[in-house]
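Trainee: Next come the structures, one after another.
Derivation of every value follows stated rules applied to the coordinates shown; laboratory data play no part. A quick note: this is a predicted structure, and the numbers were derived from the prediction, not measured. Cβ atoms are built from the backbone, for glycine too; each structure is taken alone.
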Structure P
Amino acid sequence: MKSDAINMTTLNGKQGMVCILGTGDFGRSLGLRLLQAGYEVVYGSRNPQNSPLLPNGARVMSQEEASQRARVIFVAIHRDNYELLSCLSPVLEGKVLVDVSNNLKKHQYAESNAEYLSMLVPKAHVVKAFNTVSAWALQSGGLDANRQVLICGNNADAKQAVVDISHSLGLTAVDRGSLRVASELEDLPLQLFPLWRLPLRISAGLLGVFFLYVLIRDVVYARVVDKKDISFRIMISLANKVFPMVALVMLALCYLPGIIAAFLQLYNGTKYRRFPDWLDRWMLCRKQLGLLALAFAFLHVLYTLVIPIRYYVFYKRANLYISLVKENKTYEFSDTMAWRSDAYLAMGMLGFALFVLLGITSLPSVSNTLNWREFRFIQSKLGYLTLLLCTAHGFLYGWDKFLHASAYKWWMPSSYMLALVVPCFVLIFKTVLIMPCIDRTITRIRQGWERPGKAGRIKDARSRRRNGV
């Protein structure tokens, strides 16, 4: 009987009635979505006569009267106004109160808003839900990440009622446990790009180091040794050297943790041993690393396209043509340079095209349409092909410059040589891992096989640690 009193039911082919306490942006958006799903919606307001923005089809009345009409009540008011609900405690007894509130900062109060509401109205069943879904997502249909509703509460029937409503709205409900988890759920909307922090730090570090290196090697060297001021090249030329270097290294860093993980599994002889925490964090942010690398590659393409219209390039070309005319010389055609130039451009275009494909397939709206084998083929097989083409693009850019002493200014190698170190490292070790004898061993380990001797030593070491030896 208790379950029947809490769960939402359909009446005459229609959904049941739902109450929303609060007429703000979120309350109005939620009410509109509920009406579209077939629910009857009644709003509880302190000023029922002053609510002109509510969706058509909804009714508005006092909070006490609205609370009496529905079994599931969405509390869409701020925590500062929760005291008003304590006066409605007799009316709210046995009702499902869905707390959708968030705070302005983390750990703002000693207890979560949902737990505080539960203390104010102890005889109601409080459920924390919908606080990670924005009002805009409710209006636009709840696309992508906003399609997920995180739910927690102490009463299973109350949580099931909210799950049913979520499903009716076309949303995915995820049960996160008891009401003690509410603090964690309330902190989620306050997080600012948690998975992007490490990739942003890595990209900022690489950008700073490479830019300083190129600045010293090109601009400072020309000023000190050649007595020339070429600082104007910082805006385009130097930036267009740094961006592809950062893009290539960050693309390689997307695949380096997988290489390290494979060698660790080979060394341990089992897949049942945890990776180091730093490697776990690295592997979790590979998508963000790849998207940032794509952004730098896109900047490289844009900067390359504007090079022909630069004043400096016009100046150099004009001087070259005038000098050839004065000296009555012709600019001879070189088959070698033609092949090198075309191959360099072809590798760059193909690499960038595959790079864009990797970025597109990492989007949830696209990846959700792919099965695991298709996604893995694109992100792994085509990903390594992308890295190979971009690395070849870098080699063809440098060609044989590393053989000339002029390429080493102040004993500093050309910047493109530094950018090729990590990609070459990844490609070489990946070649080692795909050798049949090693690949078979890794495949067996990932299927659950353990090397007898190694696994035994690991278990003995764990046993000694547990016993304090």
Structure Q
Amino acid sequence: MDNPSNDIPLKPTSVRKCETVCIFGTGDFGRSFGTKMLQCGYNVVYGSRNPQSSNLIPKGAKVLSHEEAILESSIIVLAIHRENYDFLTQLSGQLNGKVLVDVSNNLKMNQYKESNAEYLASLVPGANVVKAFNTVSAWALQSGTLDASRQVFVCGDDVTAKDMVMDIARAIGLTPLDQGTLLSAKEVENYPLQLFPMWKLPMYICIGFTVLIFLYCLLTEVIHPYATTRENTLYLVVMTIPNRVFPIVSLILLALVYLPGIIAAFLQLYRGTKYSRFPDWLDKWMLCRKQLGLVALAYAFLHAIYTFMIPIRYYVRWWSDQYTISQVTTPHEFSGYYAWFSDSYIALGILGFFFYLLLGITSLPSVSNAVNWREFRFVQSKLGYLTLVLCTAHTLLYGRDRFLYGSAYKWFLPPAFVVSLIIPCAVLVLKFITVIPCLDSRITKIRQGWERKAQS
């Protein structure tokens, strides 16, 4: 029966706190783990090859020889590297029936054919090996900042041994997650070695579009003027071109967040069932939508900062002075048409950025955990499409009718803002098709389990 409150430990946990836990290893993790155990009421003993010369152990713990330390406890935490496991074969007799907790990590993923825990189990076949605590850092244990690494993945072949280790994890303020048998140990050992695994594809997509759009703007705004009129506009690469690239890539990435869902809907319509796997590329794309959206938000934020800096730029101030002089010599009448366009363009940008921020905030775990599924789906889906509409309209009003001017096409290439509208407009058109009542009702039926039977 589960504990009804996280604040009141179960009685068996309180009893086990009186037991002694043995730690092999007095490195950073061994000392930090022992200190944490002592603070939580456990008796801690360290096993050492040279007990008399060990002066690094925390206050309150004992240090004994390996053989004596094993006799003191039924749980031994191995805070040592795999390369130093060999001495355990000499202690295999004393370790029979003991719980060996392997906390080791490797230098790189899949460094060995078998996991460290499986290798340990082969060295000491009579012991109950459990893999745990390898995702917790010594610094987090020592400083008490466990929020970022509170989850502990636990795997082992003996259920009772796993329960004992998970009790220890709960007692020191961690959240144990049962990952099954030792066959999962290799995957558990790879967890702390992964470097932003869900961010690789979004970053590749982002970098690819950033480079392509930058080169496109460089060609049309720097190379073309120099090649045709010998005008040097290289200074544009510092502020102007980046402030073109950031919003364009941001809008494209935002559209790519919602495109895989539309593709999935059309696939389900075509197949007439939801019980069919999507292609691997679509699965990977759908799994990284959150990261794509956050990168898009970061680029939108950079665009906002760059835009605020426009009035202090020398080029803008020079152009403003020239325009003021021209107004004195040849005054221009006020145009309500351009006033409407200008204010609407700015207002749509502000609203789009506001909803952008709202999407980013609700994707934070602390916020998403505080709302139910329907609320989260409303924000991420309904408001997400509203954000895409606002940002697309912002770009359309920015360009206004300039896409009709022949002078805007450098070497017959469309302006950059036109390029940025291709994917977002395609996504909005496809989304509009899927919400047509006859198609929307069919998609809803399919996602509720309905299947189109094959015609005989």
Structure R
Amino acid sequence: MIYCKEPELTGRIVLPKDPQYNIDRRDFNTFFNRFPLVIVYAQKTQDVVNAIHWARYRDVPLRIRSGGHNYEGLSVVDAGIVIDVSDMNKVVEVDHKRNTVTVQTGIRNIALYNALWSEGLVVPSGVCPTPGIGGVTLGGGHSILSRPWGLTLDNLLELEMVNAEGRVIHASDDHRSDLFWASRGGGGGNFGVCTSFKFRTHHIDTVGFVEISWDDLQDLGSVLKIWQNYTTPDADERLTPTLLVSSGLQPAILMQGVFLGSAKELERLMQPLLHAGSPQNVTIEEIPWIDAATRIAAAQPGTPLPFKSVGPYLYHLLPDKGISTIKRFINEAPTSPSTVFFHGLGGAVAKVSSTATAYFQRKALSNMSIFTTWDKPEDAALGFNWVEDFYRAMIPFTRYVYVNTQDLSIKNWPDAYYGNNFKRLKRIKAKYDPKNFFKFPQSIPPA
């Protein structure tokens, strides 16, 4: 591509000389400290087009950011350009007749829930409040409604993207179906900059909500053994359960779940778990969906912090040895708080073939996020080592890794993130980005 003159950057531009630069260059994971040449907050699709032309003209590295939640801080880059779509955060259209919604890709999980709640609708999205829908969807999207309604990407119907040449293109099952396939699980930033999504919506009103807590980690063995049974193929898929196990926090164990049914049915379903260990607090009730989403979001990190995390999958029920390994690492966590978060999957997620979309880990029973943060910078190495040692110790009991919990220390990352779908992803990359313009550590290379 030949340019007669340097393309102009448009949108909200932040440069190193600007007073907000040192805030705007930080990602959600504040451990990373990178210094881009320029941050472009796109206000419309044309701003993204112009930024891509500018990056090509200058021949500088480029990163894409919607919510800034990449676990390795890869949505910011030294001496390059960051295209940030977080100002593109509107619900563009709600079509009640077709049960669809079109949104810009910078809208956050909790903002999307709130916007659609007034319409009595929902798109299943993540449990954390502040990730952008762009990154969530392109990597998968584990939600508290995953078991009845699938991943976020399972509800995606169409996308708008600016490609490596700065052209605006669209993809769906009927148009550029190969790119649409790759964009559902291939991870953010590999094929272009997505600017809008059209989703299928679901009608929602009140839901069954459950929250059970245990103060003593000694209860972990009995609780986890029972909790796992809510993720098996024969478990009631109206319930999506989570389990948060914490070191240095109270409660030590917190179970939450959303159930598409009555509180009476939910209470009956929860009986085995209510008799595991010694639960301290129990809430089982019918509440508005948005209240359930807000309570679950409150248990997740909501403000930027330094952390290390990785999310392998469980394909089988954990044996006693696996549970004792988890117990040992939580008890020996060197920094506080350190947690393990289990997110129940299966149900509608598992009813889709592992090759129907780029998201490969369809048959997993749950995802297991190992997480730690620290107060003192000198403790970062302790936290990193704990997560990596924990992950390695769990390899006999886990398979693959969620691409939205990217970890640069994983050697065979193509298999971990994509399994048998990696070869096809490389071929699609070669078709849509043959010169590998969208490149970053662990990005998909062209075949």
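Trainee: Where is distance in nm of label points 7 Å out along Cα→Cβ at positions 97 and 209 largest, in which of P, Q, R?
Mentor: Working: P: 5.4; Q: 6.3; R: 3.5.
By distance in nm of label points 7 Å out along Cα→Cβ at positions 97 and 209, the leading structure of P, Q, R is Q.
Trainee: Another question about this same structure. From P, Q, R, which structure was distance in nm of label points 7 Å out along Cα→Cβ at positions 41 and 393 = 4.3 calculated on?
Mentor: R
Trainee: Given that distance in nm of label points 7 Å out along Cα→Cβ at positions 121 and 401, derived from a single structure, equals 7.5, which label among P, Q, R identifies that structure?
Mentor: Values: P: 6.9; Q: 7.5; R: 3.7.
It was calculated from structure Q.
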